[in-house]
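Rule-based calculations on the coordinates, nothing more; no lab input. Here the structure is a predicted model, which means the values were calculated and not measured. Cβ atoms are built from the backbone, for glycine too; each structure is taken alone.
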Structure 1
Amino acid sequence: MNKTALRALLRERRALIAPESHGFSRPSGQGRRARGLSQHQVDQLLHRTLGTYHRLESGNYPNPPTTLLRDVARLFGLNEQEWVSLCRYALLQDPPGPLHPTSGKEIPGVWQEAVEGIRHIAYVSDASWDLLAHNEHFAALFPGRNVPANTMRWMLLDGREVLTNWHTAWAPLVLPQLRAALATRPEDEVLRQIEKEILADPEVAPLYTAGAAFPHPDGDERPLLHAEFGPGWVTMCAAQPMTAPGARLIILVFHPGEKRSHVRAPMLRAF
């Protein structure tokens, strides 16, 4: 636990909340003059035992439950980055999931311009793999430039003719990503619908139910059939927009040829 950082974050955000906004009256005579909610008022609003919040803010609550942290974060109006900081300060680990179910569903509009400026195949999808932004190189990848609305559904159900060696090079590596996403976003209707469609598909269902480890796509190389350039390989670069946890920027560096003949770039390290 990082007591100093935890105390600073909670005190700062608690001070921004007017007691009157939650039905409390501010004392007019002698007594407390501090800005914002009192620690006792936080306990009342969260329906916690008196002194619970004081223990948290003072750093005297080892391993506080994430339910308490989530309730405090929502009461204080924390954003997703502040939620991550709160969990890191209090638990020394990242949160088990997003603070709000709607997080990861939108990104700043400038991302479209940024993606258009990338000379490789590039796109951004949200936490449900719905497409948010893409460039012309991405559109050219598909027959008729018919860009899919959801890249997860396309990779697992609709894109088998484009994704070479789909049964071995794509499906077993993509399915665990869906499973991992559902573990942190169990109420996501889009992901649940994709899972339902997968379980109804006799070709994909056995691969999904078999289970597998979660391989992150960053740096991976996979074969595909480009609509304009024919057979080739793509090397994946994956990143996440900071304001949208669960969303992802994917850049695909395309190398033509049925066989993987290009030299793989070495790892980059600062010396």
Structure 2
Amino acid sequence: MKITNYKKYFVSQLSSRYPTEEILSFFYILAEVFLNKTRFQLSLDTNATLTEIQHQQFENGLQRLKQNEPIQYIVGVTEFYGIPFKVTPATLIPRPETEELVDWILNSEINIQHSELKILDIGTGSGCIAISLAKNLTTASVSAIDFSKEALTIAAGNAKNNKVEVSFHQIDVLATNSLPDKYDIIVSNPPYVRELEKKMMQANVTEYEPSSALFVEDDNPFIFYEKITYLAKKHLTSNGLLYFEINEYLSEELMQLIESIGFSGVICKKDMFGKPRMIRCKLK
């Protein structure tokens, strides 16, 4: 079958579930993996055909998309901050707003003060935050923790594939009263979506991504933030900074909590869509 004909079929099969541009994006992502061809290359070769194996690969991908499975899990890889990352259902799929958090850290004034930073990423998942920081701060010492052994295995592989050194530790942040060292920067993108917000989320998130990395109880939405802030109070250096990705609906309450624990200079930053999604603060 000609690829151009299959593309039309592919779009028609998913048209009731996704916008056309998103379907085409899915198709070209699969094409890069299965055919090793870019969108531009395919546009130049209008007579290209699918082999039987390639056709079966596309059909498998199509059926998984019909079941709402994220395209990143289907191809097993995504890009974050210009770096490739392997992802599986044991890890969250990195989001653009988390890239903004990394960018904020990389442009922080603390990096001007001294270059040999010690950085800790709490709840690292795929390792996207820690590895991106290590890739761009080559003299920094970067560590990361997560409670999930499976996630840490993926993260360690991503660090190796991207040729950076990150020290990974299996630690349940809710069950510990200490961290491995003192740090200049502590950053976390912890679970923060309340159960009541689940109904507003798409099925490809709620049905496939790890719920333990996403959701918190409605009556205790700050459980991770509170514990991490207390740990940061003990383990940040005197000029250290604490960064969080946050729930856009709870920014004011969270800022008040962080201040009450002993932090000052609490800044809430909006993402590209104008939503309050990041916090930075320092010890009083």
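Below, the figures for the structure above:
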item	result
With P(r) over Cα pairs in 10 Å bins from 0, in percent, for residues 118-253 alone derived as 12, 45, 36, 6, matching label from 1, 2	1
When distance in nm of label points 7 Å out along Cα→Cβ at positions 22 and 54 is computed for each of 1, 2, the largest belongs to	2
Structure responsible for 1.28, with Cα Rg over 2.2 N^0.38 Å calculated and labels 1, 2 on offer	1
Answer label among 1, 2 for the case where mean projected area of the Cα convex hull in nm², for residues 62-133 alone, calculated from the coordinates, equals 6.0	1
Given 18.6, 58 for Rg and Dmax of the Cα atoms in Å, for residues 14-173 alone, calculated: source structure among 1, 2	2
Value 5.0, calculated as distance in nm of label points 7 Å out along Cα→Cβ at positions 6 and 206, assigned to which of 1, 2	1
Origin of the derived value 1.7 (distance in nm of label points 7 Å out along Cα→Cβ at positions 230 and 262; candidates 1, 2)	1
Origin of the derived value -12000 (helix-only ellipticity at 222 nm (-39500 (n - 2.57) for each DSSP H run of 4 or more, over all residues; to 500); candidates 1, 2)	2
